[in-house]
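The structures come next, written out as structure tokens.
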Structure I
Amino acid sequence: MQTVRAPATSANLGSGFDVFGLALESPADVVRVERAAETTITVTGVGSTYIPEDPKSNTVGAVADALDAPARIHIDKGVRPSSGLGSSAASAAGAAVALNALYDLEYTREELVSVAAEGEALVSGVAHADNVAPSLLGGFTIVTDEGITQVDASLSLVACLPEIVVSTRDARGVVPSSVSLADVTETVGNAATLAVGMARDDPALVGQGMDDPIVTPRRADLIDGYDGVRTAALETGATGVTVSGAGPAVLAVCRADDRRAVAGAMIDAFDEADVESRAYQTRIGSGAILYE
């Protein structure tokens, strides 16, 4: 048997649509695998009743198939599905690491990114790696067709998750098919600022670089109370706020001393919009951990 803890993630970070991602210290999924003649899946934990156990419909089944590594797989969900915190990516990353160890396949973590991304395609329709890369590698990641750049950043974060659902497919459906040159120029400048901020562990630069005029405003419209939550977080000390991945989670970057106040302000703002929520006071963390 092999057991892996795979962390939640936040993708896009505003200006880095389908490119930027980071691993969260918490929450996380735990995936356990045992050799078997054919793949079977059981799921427990948060939101487990909504996750299919048929290997043909589960991200983990796609990973087992891609690795030709049949197994009895148990997923203990700590990352709620349809949260914007990389729920399917955590399961896929955890399964990829666990099965790689179980069958002594000797793939590197970088090589497993494309394998885990195949599982993601079951959820979003696209095999993108902006969530699976940080879940496997940890830190802040930049994913392009040329490869993956990873930075061991260590910033404090608050991920506030409201009790509403935004599907990945719906969130991708509101992304515009064409944009103005001015918006592209602004977004590129912000993305560059964010990347430099991550390299310097500078929350002010990262927050400044999170703004984008293209994707975030449209996804924010799908989240009841978003504008109030963003304003409350910024007024309490957050240096930047954006939609986490496809949403509905809202991600705030802050200094460690402000994290508790920012979390409370975000919950209170969702309450004012009649939306229940919970906040994870966390930070950028490591990638999937294999327990020997």
Structure II
Amino acid sequence: MQNNVPAFRSSGDLLADRRYAYAKAAVEAGDHAEAVEILGQVLELVPHWAPALFMLGIAEDKLSHRREAISAFEQAAELDVRDELGAGLQLARLGARPAPPAAAEAYVRRLFDQYAVHFERHLVGTLAYRAPALLLEAVSVIRPGVFSSVLDLGCGTGLCGMAFRAKAKMLCGVDLSPGMIEEARAKAVYDRLEVANIETFLAAEPAESADLLLAADVLVYIGDLSGVFAMAGRVLIPGGLFAFTVQAGEEGFRLGPDLRFAHAPAYIEKETAKSGLRIVAMESAVTRQDAGHDVQGLVIIAQKA
């Protein structure tokens, strides 16, 4: 995700738009010096256009021009107050700002709306995504039967829902991205679908109403998980399970170069315990690949006391 270039949005200047398209093609071809030159021309025409400044930051970073990249990202962040482009995350990655407690909602929504149509093909075919299968295996060992109410948090296009459909009497999916929800709806595996923030959604659900919560490759966009675990503890019935994956970290939670958060096992154990949950399974596993390399993750099941 680090070098994700935002989808095109017009600057209002036709010539600037055309040159931006040339710069985007140069970035995607790996010609970052050419992109910097073209983006300089773009910004002469539209000096306060956040997408051009953001792409300039990406190109300068690829050229190892750290100071120039930080300057471009800072300007983009000032213009993009909701951080839809992710300039704040880029600045945190470069050490110019503290890491936020979570990726901005506008950034996550834009990112996944942009990729919704071909996201699943890329995730499974290119990134060898395994999180739903790993969660299904882990949950089936602890409880082989059927669950009355299953909530798929950050359901995406519905891959986890497909894996768990046979184990759920009622299956609900929730995601920040309307585009992802539409893709999930087309699969016709969910009884209910909602567009919402995970914590907000769980806060609105009846207390002690679900016996299984799922979060497959979702919590990587949230650093501070205390709120999610608190809401999970509220919504789960006694004995209910929260099955999720995270990227494996060494201490607390940290934002990685891929703009995703990694969490340490000790952090997970501490924060779940605060919410009345106890870890009943925690296994290391490769959850997917990134740039051809295995991503080490943790497959975790917490149970409400």
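Every number here is computed from the coordinates shown, using simple stated rules; none is lab data. Owing to the predicted nature of the structure, the values given are computational and were not obtained by experimental measurement. Cβ atoms are built from the backbone, for glycine too; each structure is taken alone.
Values for this structure:
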| quantity | calculated |
| --- | --- |
| Which of I, II yields 21.8 [mean count of other Cβ atoms within 10 Å over residues 87-94, calculated] | II |
| Among I, II, structure where Cα Rg over 2.2 N^0.38 Å as derived comes to 1.05 | II |
| Source structure (of I, II) for relative contact order in percent (Cα under 8 Å, 6 or more apart), computed value 13 | II |
| Comparison of I, II by distance in nm of label points 7 Å out along Cα→Cβ at positions 103 and 207 - largest value held by | I |
| Read-out helix-only ellipticity at 222 nm (-39500 (n - 2.57) for each DSSP H run of 4 or more, over all residues; to 500), computed value -11500, structure in I, II | I |
| Comparison of I, II by FRET efficiency 1/(1 + (r/R0)^6) of positions 199 and 231 (r between Cβ atoms, R0 = 30 Å, to 0.05) - largest value held by | II |
| Highest-scoring label, criterion being distance in nm of label points 7 Å out along Cα→Cβ at positions 31 and 95, among I, II | II |
